[in-house]
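Below, each structure is written out as structure tokens.
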Structure P
Amino acid sequence: MYDLLIKNARVVTADEVIAAAVAVKDGKVAAVLAGETPVPARQVLDLTGKYLLPGVIDCHVHFNEPGYTWREEFAQGSRAAAAGGVTTVIDMPMQNRPPVIDQEVFVRKAELLQGKSAIDYGFWGALVKTNLDKLIGLQEAGALAFKCFMCNPGQDYTALDIAEIEQVLVTLREFGGLAGFHCEDHDMIERLQTASLAAGKTGRRDYLAARPVEAELKAVNDIIALLDKTEGRAHICHVSHPAVAEAIRQAKIKGLDITAETCVHYLLFTGEDLVNEGPRFKCSPPLRTAADREKLWDYVLDGTLDCICSDHSPCTPEEKAEASETGTFGAWGGISGVQTSLQTFWDLAVNQKGADPSLVARVMSLNPAAIFGLYGVKGAVIPGRDADFTVIDPQRNWEITADELLYKHKFSAFTGLSGTGAPVMTIVRGQVVMENCRLRDEGTGQLVRRCREE
């Protein structure tokens, strides 16, 4: 007897949508059954009219624990993710105190978070000047990737220069590690920002001008050149502009081992939203023009941009203020979006752009699983994989309000948006974590590590 039978589902694979039932046993997909094959199960879910996706993996979140829990705690962030249909998150190593710089810190963080998360979770490891000899230990502890900044990352973290990045790519190649990069050129950003502040230009348009696409493009081209030289592997984080995506596309054509992500906010918003509405729309790289936003979609559609993530980065209302003498430059540069990324992307991709639901499965589940070493256990509705599912009601109308957000600080650039098609059930390893916006209280999420099959 199966533990769970999900019947009458429109099962979304990376290539097609099929009518099927899915049977679950011991937290794993046991069978995908065509038609209405009668099978015994302890629990039966009828998903008539709904889509069953492989569980959504958000590969880029900042849940701030340990050390920055005034912004958000892991339990809160994971519950918000579950409410948004996310079954696994991969948490960044900064906005942690200490950052995840070595195996010991990794283990302490894992022990601290045990029993707190509503969903499964993995960790990025740090890439800073002081831990280049500790990367293999981090990978052995379970780090899924390593995060590097090419511009000033703020307190508790350091950027790497080009020579150090070259060394890192060679080192990681030796044991199959993956480096992920925040790509904005350090010198260009520092020069433009310093000049703007010295001239008293601290407004919203001044901030946009001080972080131009040229800085992002130069940094990405530097990484591409190093990949060509070292035969290394890289993942480009939060691509904001089609020119950057085109450089990545050309690198893929050359056969370089490069992947990339973008965020829903780059596909929905523009720099004018920052100008008109204020710092809840501030992020880095910044939002671009309307024309850039529309063109960026082409690179999601053609597969250049492998993943859609949230880059969820919460803060207090005070940290988002422009009250200091540095104006917009001093406001926190991050957007909270882990709870709303799936529904907003579904509405954009499926309803507005006419894309097949399989695109959503690819960029929000299959590709993240493959890139971050989880495809042997997650990322597909096939026998043997974890029974992680996201259920979408394509007829569910929604409007995002502050009251429904489960974040510690209930504000986001996404409030006020409306659309159709929303997650109504989140299932992790065969257990229903969220149903119709109601979450269970147990923190049963588990730490995930890189699997052998990729």
Structure Q
Amino acid sequence: MSYLIDNEIEIAGRFVPADDLAERLLQHHKIDLVPAITIHKAYIHCTRCGSDCEKSAARISDTIYYCFECVNLGRLDSTMKLAAFPEINQFKEIDFPLTWKGKLTELQQQCSNQVVQAFKKQQDLLLWAVTGAGKTEISFAGIEWALQQQLRVAIASPRVDVCVELFPRYQEAFQDTSMILLHGKSTEKYQYRQLTICTTHQLLRFKQAFDILILDEVDAFPFANNPMLEMAAKRAVKVTGCRLLMTATPSKDLLQHYQTTYLPLRFHRHLLPQMKLHLCFNWNIKIYQGKLPAKFVRMVLQKIKMGQRFLIFVPRIKDLAVVDRVLSKKYQGKRCWETVYAGDEQRMEKVQMMRSEQVQFLITTTILERGVTFPGIDVMILGADERSFSVASLVQIAGRVGRKATRPFGNVDCFIGGYSKNVTLARQQIAEMNRRGRKIEG
């Protein structure tokens, strides 16, 4: 890096390569210096990400090794040390940090009260709420209480798109609170802030930094079943801190291990849209011939003609080009869509084009299954019976529809080659949520 860090506040609660620190900080009595990489007989261990890597794959030279598991955060090798400095909670007092003027529903308020109590008692809590229930707004009161106590808070999600969407919402809700957005594509220099919104990978840079950690979409890839990221989410929180886990599709393991507060009804009190099935035999064979089901193409063209905004989900990245090519041949008007996937270098720009209505629809993979809101959209899923779409994925995709009170309905059309367990279970889960929602409505 071009400069050396010379301010304790910039490294508070963080893991920073010692080479990046000014000599004054290295001599500080509170600094903790540890080897970045420890070498064992058959493997090396990374202090930052906790990974054990085979020596043969991690070797740079005869005596130097690096961690390839977290190299995207900056390379660490066995000649380096990591510096850690205790969190200092140096924030200005704000009596009323919540500037959001909205009002929670009675059901949302009940969940919100439980969140506040969990924070006060320093207890972990799982917030299980259907898609579109208003989990973000439910978290506001708990965050306000934490900020009033001059505590440090982080909101982390596995997906960049979710973080990018959440950041302006939290900025609007806490206008007088210092905050920062951190993800792999960030260009902004790190700054010490009371409220941090970041991807779960960025938590690898922190150590006992946060009094409160909110994990949004906790069951999503790449966080779910990832020991490295799960370790980071524990280490980033102080011993005296706690975590709020939020999702619409919790795993059995989450439900078994965490105290849970549950909300089965959306904030506008309308039910979840159910998936409608369209049988298209051998569609998965025809797509390799550059063909799409006629009923699928007709529906797309009809939506374009009507001006209806929508998302098309496909099971594989290679399917994007086929759908794009066929629609380009069938539609004679000006192109009104983009394709986007996780590794797309223009991913964030294309998602923003959809948000700002510069395009009418996106053709995408499961990367946009959750955490992003496009008002008034419909959804089409090509190959919903494919293994690429888990039960949770299908429920989350269906949840993109009907999220706004101005259009609390919409269509979720699934094109399948045959009836599969994942589609059946997803429909059953949506039906069960709606049954519970009707029960609450009386």
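Highest-scoring entry among P, Q, by FRET efficiency 1/(1 + (r/R0)^6) of positions 39 and 119 (r between Cβ atoms, R0 = 25 Å, to 0.05), is P.
126 is what came out when volume of the Cα convex hull per residue in Å³, for residues 79-262 alone was calculated for one structure; which of P, Q is it? Label of the source structure: Q. Structures P, Q were shown, and Rg/Rh (Cα atoms, Kirkwood Rh) at 0.95 was computed from P. For FRET efficiency 1/(1 + (r/R0)^6) of positions 207 and 287 (r between Cβ atoms, R0 = 35 Å, to 0.05), the highest value in the series P, Q is held by structure P. Structures P, Q were compared on mean count of other Cβ atoms within 10 Å over residues 127-134, and the highest value belongs to Q.
Comparing distance in nm of label points 7 Å out along Cα→Cβ at positions 7 and 47 across structures P, Q, the highest figure comes from Q. With relative contact order in percent (Cα under 8 Å, 6 or more apart) coming out at 15, pick the structure among P, Q it was computed from. Derived from the structure labelled Q.
Read-outs throughout are calculated quantities, based only on the coordinates presented, and are distinct from any laboratory measurement. Because the structure is predicted, anything quoted here is derived from the model rather than measured. Cβ atoms are built from the backbone, for glycine too; each structure is taken alone.
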